[in-house]
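Since every read-out is calculated from the coordinates, none of them should be taken as a lab result. Remember, it's a predicted structure, so these values are computed and weren't measured experimentally. Cβ atoms are built from the backbone, for glycine too; each structure is taken alone.
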Structure I
Amino acid sequence: MSQRLPVNIKLVSIWDDEQIEQDYKGELYQKGSIVYVRYTEQDEQGGMTRTVVKLSEREIKIMRRGEIESEQTFVLHHKRKGHHRTPAGTLPIVTDTRSMRLEQQNGRWTAAWSYILYVADEPAGTFNLKLNIQEEAI
């Protein structure tokens, strides 16, 4: 499937005891066995960040460009280096992925993973993310 499909996206993020749910409209396309989801985030000041999530059986990768620039890679039971760019500079980050699953069924994709985030070699917390992607009804 190389065509781009409009999708509704729900991202649920749990960090310690805080849960945040965000909804986006985006598009999904597939190249071979890899699924790409693209959407735009807008912050309270009107800044825009384009986000691409690459989903495969063994790896999830999040690439963000715009007001926020970051790259995170998640591979089950592995640590992966990334970065998070702020106006003050670039912070090195590492993700240590503890669990990960990806499911696809009837126009719906679900990716769920948990990881420990390290910022500048210091643990910043354990995160649990769930990304629900549903094809828009036409």
Structure II
Amino acid sequence: MTIPSAISLVTLGVRDVRAATAFYQSLGFERSSASVDGEVSFFRTTSAILAVWGEDELAADAHQPGGRPTGFRGVALALNVADRAQVDTALQAAERAGATVPKPAEATDWGGYSGYFADPDGHLWEVAHNPFWPLDERGLPQLP
């Protein structure tokens, strides 16, 4: 048996569900009515569902030790956009909403343009324009 390659849900462990919910809503993410106020929030995206849930609850659910993660976690989520200007605009919007920008947008060695923001809990998001991956009508990159 193989595992389906359709990522359906990404859950971020956060210190404060209400604060994380407000942050993602300020970025324009649409919160689902399936959310439970103050406990877990689900956001519709053009692809997978994004959830924010208490980091201790997430750790317990996965049978992992709790505690506040520090440093680089070895994971980054990505938002692909249609052009360089949209990369800059997205990074500025994230910063206004309370994110930090550990890597401002810059030209890449692979021919694109990207930068990173970290949400208030330190989850990294890359915002990238890749001229070799056209976006479909939903805004999702199309791999060759």
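Quick rundown of the values:
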{"item": "For helix-only ellipticity at 222 nm (-39500 (n - 2.57) for each DSSP H run of 4 or more, over all residues; to 500) computed as -6000, the structure of I, II it came from", "result": "II"}
{"item": "Highest-scoring label, criterion being volume of the Cα convex hull per residue in Å³, among I, II", "result": "II"}
{"item": "Entry that produces 1.5 once distance in nm of label points 7 Å out along Cα→Cβ at positions 7 and 79 is calculated, selected from I, II", "result": "II"}
